[in-house]
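A.B. asks: Listed below are the structures to be examined.
Coordinate-derived values only; no laboratory data. These numbers were taken from a predicted model, which means no experiment stands behind them. Cβ atoms are built from the backbone, for glycine too; each structure is taken alone.
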Structure I
Amino acid sequence: MTWDRLTDELRESGALSADWEKTFRGTPRELFTPDRILHGGEWIDRAEQADRWAELVASDLALVTQVYDGTDTPSSSSSMPTVVAQMLRHLDVADGIRVLEVGTGTGWTAGLLSRQVGAENVTSVELDPDLASQARNRLRAADLRPTVVAGDGTLGHSEGAPFDRVHFTAAVQRLPSAIIEQTAPGGVILVPYGTPFCNGALLRLTVADDGQSASGPFVEDVSFMWVRDQRPDSGEFDIEDIRHSASGIDPVDMAQQTHAAFAIGLRIPDLFRRDVWTGYDRFGTGRAEIWDGESYAHCRFADWDGPHAVSQSGPRSLWDEVTAAHSWWVRSGKPDLTRLGMTVTVSGEHRPWLDDPGNVLP
């Protein structure tokens, strides 16, 4: 695979729009990719595996470029080219549009934006000072000089405001009011959004004329690393006084249906979810677990409608809440996530809705 061939495939698939093709083709990812990348649990060093490194960089894959100290948990990456192309299409920019990017990472998206709208119109903020410095150097090597700032991008960049577009490269659970305040009325905020129950979807918000709110639909099924200070913290809980019952829904159907899980997460945004596969459950090999830090529930995948399939503990009956939210999703016609949207106000309200901002989720 070559970069030109990948660009051809992105155009053929519709992910890359015609107005971005020249910029995408002329700004290959290899110019912004570190010499060491993590793939399949293995670090690939360009000096030692040049062909393998080049193959991965020209592929339609997300590449981990940094991990948290002492772990294999990614802290920075180069996003999947398909997703980058989709996001740039939804950002809807033109020459002279002023763009704020939250999360510089390797600098590749900042490079693409600089070529498309002019580097003087691009500001990119990166929390990690080392990553910001490395990205700035790569951009200069490509003869591009956008403003690259080391700092907390969720606070925006007031010195450069107002912006016509804001582009997040990490997921949030809450959109900070500073971002709305620093976006011009009619401007667009494009941000990956998720909940601990389901991460997540791409949210495209338009700022209201009075600048006091932003509203818009979810437009793509995407999953990004969290903004660092919004990474879900699952907390601890005690399991006692267990209540058993049958389940009204098949947990596998919920787990495999992203649109259902995302809608449930919007309705019950404080719930954590994971699927656990075990060898000691005589009824099956797995279960869905949910909890809120105080209450806990699980449901077996096998024999989910049996009398002891569900176990619930704590002041809330969490599986009952999830079942009710899932039933609402079914009654609503099993809407996919593009029928869902969000309104966010500068006072901090986050109101999810179905089909229309006036139809707020119960």
Structure II
Amino acid sequence: MNTAVIIVAAGRGTRAGAGLPKQWRQIAGAPVAAHTVARFRAHAGTGQIVLVIHPDDHGFADQIEGVTLVHGGATRDASVMAGLEALENTAPDHVLIHDVARPLVPDAVIEAVIEALDAHPGAAPALPVTDALWRGEAGLVTGTQDRSGLYRAQTPQGFRFADILAAHRAHPGGAADDVEVARHAGLDVAVVSGDERNLKITTPGDFARAERLLLAEEKEQAMDIRVGTGFDVHAFEDGDHVVLCGVSVPHDRALKGHSDADVGMHALTDAIYGALAEGDIGQHFPPSDAQWKGAESDIFLRHAVKLAGTRGYRISNVDVTLICEEPKIGPHAQAMRAALADIMGMEVTRVSVKATTSERLGFTGRAEGIAAQAVATLIGE
């Protein structure tokens, strides 16, 4: 389906305070209208965008790329009508009609409206009213109002193009929004979930709130998140204990390895190196180098953690799974979590250690050794 967009931006926004009309004021480094247009340009399901403007605003609107400019009317519904008529020649299947003063509309809200149009002639996002409602007069409460079935309307409001064009042409004018126009024409309008972030800039204080939300979104999108995995295996040999995730566990055999053969810590270290695209333990601590003979594996893990820090990353969480029939890991898991957290300088709540068997299949099932796999999540600071 071909879905066009009409963004209504011809108003003067007098409640927003003195200065430029609100759609041309800057927030987070760009005009409100530019942020709003960008939301729809980025959505894969939308096509042509019509920006309906006041004739005096070309100096601002001409700077916005990827839109068709149309002059609006004296009222909102007149401006919407101008936008609809500008689309008549191309006749899209669907049209979304959006207030320019909602520059934070989430992609999921746009998608929900478009999807609802497969089954309904109209659809619009809204939030249920959850606050108590009063009636008042002369500054005094005169009664209450039942809030059941009440919603706070948002945009974009979507429709089948031919239906809403005909509805606007038949409407006497003065509608609060396009849902009112559609219902006057007998069209059913589905309610889809709105979003609190989809605020409408109306008063002076709304600019600062919208900017904070935009900057927070930009920071989140710019966040560099990396995930690395590690896997290691060590065979058993003669001995009386194994070292797993920094904890000495009594056992009738030991693990064979160039260092202390801590298979869990080796897998975790490789996971961190992997997230950094820095190879594995063998590249940083070659087994051919005699100085690492019998070394405690916390040396390797501390190096990986330090390397992550110097590269500008913090380790958000780690998860280690030990795969073996024996020894039993459960009684020692909490001590292992604490040991790893201490080595890595992390809260223990961000460190997971668990175990599983291989149902007596393979070398671990035959109790010939222990395998471990690990995952580490790194976040750029």
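A.B. asks: With distance in nm of label points 7 Å out along Cα→Cβ at positions 67 and 291 coming out at 6.3, pick the structure among I, II it was computed from.
C.D. replies: II
A.B. asks: Using Kirkwood radius over Cα pairs in Å, single out the structure from I, II with the greatest value.
C.D. replies: II
A.B. asks: Hey, distance in nm of label points 7 Å out along Cα→Cβ at positions 123 and 307 derived from one of I, II reads 6.5; which structure?
C.D. replies: Corresponding structure: I.
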